Every structure is written in C-alpha cells, then in structure tokens.
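The next part holds the structures, each set out as structure tokens.
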Structure 1
Amino acid sequence: MTTRIGVVVMAALLVLYLVLVGDRAIKFLATGEPIAIAIGVALLVLPIIGAWALLRELLFGVRAERLGRILEAEDALPADELPVRPSGRPERDAVDAIFPEYRAAVEAAPEDWRAWYRLGLAYDGAGDRRRARHAIREAIRFSARS
C-alpha cells in the first residue's frame, strides 16, 4: 500500500511540474520573439515526453500487478523461503542459487508469461532491475496474447 501511495504522490508531483512547465512554455510562445518561441516549443515537448513516460510507467505497474495477483491466486508465485537481509530483500547468493531454475523454465517455454514473470522476480531479487523490468514486460506481452 505504501508503494501505491508513493506512486500517486510522485505522479501528482510530476503532473504539477508538467503543468507549470507547460504554462511557462505558453508564456514564452506568446512573446513573439523568435528565441522565446524556440524555448517555448522546446518546453512544450518536455511535458509531452513526461506525460508519455508517466503513462507508460503507470500502465506497466498496473499490468505487472495484475499478473502478480493472477499468479498469487494460482499459488504459482515463488516461495518466500529465501533468507532475507535486514532490508527485507532476499540475499543475493540465495537468489543466484535458484536463478538457473527460472531461466530454464523460460527457455523451456519461451512464450509462457508465468515463467517470464517468475524470471523477472528472480532478476529483481538479484538486484538487476533492468533485466527484471524486461522480463516483466515480456510477461505482459505474452499474457496479452493468451
């Protein structure tokens, strides 16, 4: 729940920032000066890119959470029996020991979204956020096909 509140707060702050930048861009455009117009156009592009990125991340979060709930309902999430650090994250050595199992599952069934999702959780547990996000995106992509 605290993660969801954090996301809402950060999204609200980003929206506020985008509105303020957009307002400033319109004021630059209204001056009629060529350099100010160029700055205004550049400032308009930033809020558009920001809004796109915000929407993309929110959709990713919603879709990933939906898949997690499905796996939880199926009792198909990896067991929480790994030793954890004081922060609550699994110990890296323990994750590294079970990682080949999840990688093999993806190689055996490359279009199984459940295998990709579990691989993403293993990457996340190992601290590799980039690969975790990629694996979860693959899970989302394959779940849309099934």
Structure 2
Amino acid sequence: MFDVSTRQGWMGLLARAPSNRVSHLWANFGPVPAHETLRSPEIGAVMVRGRAGATGAPFNLGEMTVTRCTVSLACGTIGHGYVQGRNKAHAETAALIDALMQTNRQSDLRKVILEPLAAEMEDARTTRAAKAAATKVEFFTLVRGED
C-alpha cells in the first residue's frame, strides 16, 4: 500500500507542522474514528545529533522535548505520533492521522490535511529563504592592472 519512506514523509510532516494548523485541519476532516489508545501521550526527550559540515563525525548537539502517542483503530490498524514539544493533543492527532493513512481513507486525508500542511510549510520556507537572500552580500575582487 505504501513504502517506508512515504510513511516517514507524512509522519515527519505531522511532527514539524504547527499544532494549531494540524488541529484545525483535523477538525475539518470529520468525526474522530473509533479507536483505542495503546500508549497515551507522554512527554520525553531525545538526543539530537549533528555533523560538522553535514559529513563529519557525529556529535551530540543537545536534547529536544518530544511527545509520543500510539493508537489502534477499530479495524486493528496501529498509528504512531511523535511530535516536537509538549503538546499531547498534537501527538494523539498525529497518531490518528498515521493510522488512517494506512487505510482506504488515505486519499481524503492527503487532500484535506497533508497537502495543505505541506504547501503552507513550503511557503514559509520560501519566505524565509527570500528574506535571507535579501541580506546576502556578494563580494568580488577587481584585478589591478599593475601585474
């Protein structure tokens, strides 16, 4: 039905998306499906690792707060939600969306929730890049004719 990288894509999008936008789009999707909470939302920390120059040896950058949740739909499909920060409702919504994305409601969810989120986040990234580009200074050297 989907490959691992596709699922990583939507889970990553939900993890990075602003919680207020996810909850707003989720409210427009429809009623919450029947589900059981396997792991209620819990807050923890993960170690964030970095690499110098993106290719160097990895090093521990610091810890980041995350919230996770696992749900099971009535049909038995299991969904997981891992989100940045301490928002339990966001983690539960992400888990429900993950579970529903594994069902026949995938195309509806993609249209109503994932595509608008991806477009908004891309617009924000483009705006940030344009602001940064406006402050870019280009240096050049003139060749002197003495040599």
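Every read-out reported here was derived from the displayed coordinates using simple, explicitly stated rules and does not represent laboratory data. Just so it is clear, the structure is predicted and the values come from calculations on it, not from any experiment. Cβ atoms are built from the backbone, for glycine too; each structure is taken alone.
Here helix-only ellipticity at 222 nm (-39500 (n - 2.57) for each DSSP H run of 4 or more, over all residues; to 500) was derived from just one of the structures 1, 2, and that gives -13000; the source is 2.
With relative contact order in percent (Cα under 8 Å, 6 or more apart) coming out at 15, pick the structure among 1, 2 it was computed from. Source structure: 1.
Can you spot which of 1, 2 the value 12.8 was calculated from, given it is mean count of other Cβ atoms within 10 Å over residues 13-20? Going label by label, the one that fits is 1.
Computed over structures 1, 2, distance in nm of label points 7 Å out along Cα→Cβ at positions 29 and 53 reaches its largest value in 2.
The maximum of FRET efficiency 1/(1 + (r/R0)^6) of positions 5 and 133 (r between Cβ atoms, R0 = 30 Å, to 0.05) over structures 1, 2, that is, the highest value, falls on 1. Match the computed value 20.8, 65 of Rg and Dmax of the Cα atoms in Å to one of the structures 1, 2, and report its label. That value comes from structure 1. Computing distance in nm of label points 7 Å out along Cα→Cβ at positions 45 and 85 gives 3.9 for which of 1, 2? Of the options listed, only 1 reproduces it. When distance in nm of label points 7 Å out along Cα→Cβ at positions 21 and 101 is computed for each of 1, 2, the one that comes out at 4.4 is 1.
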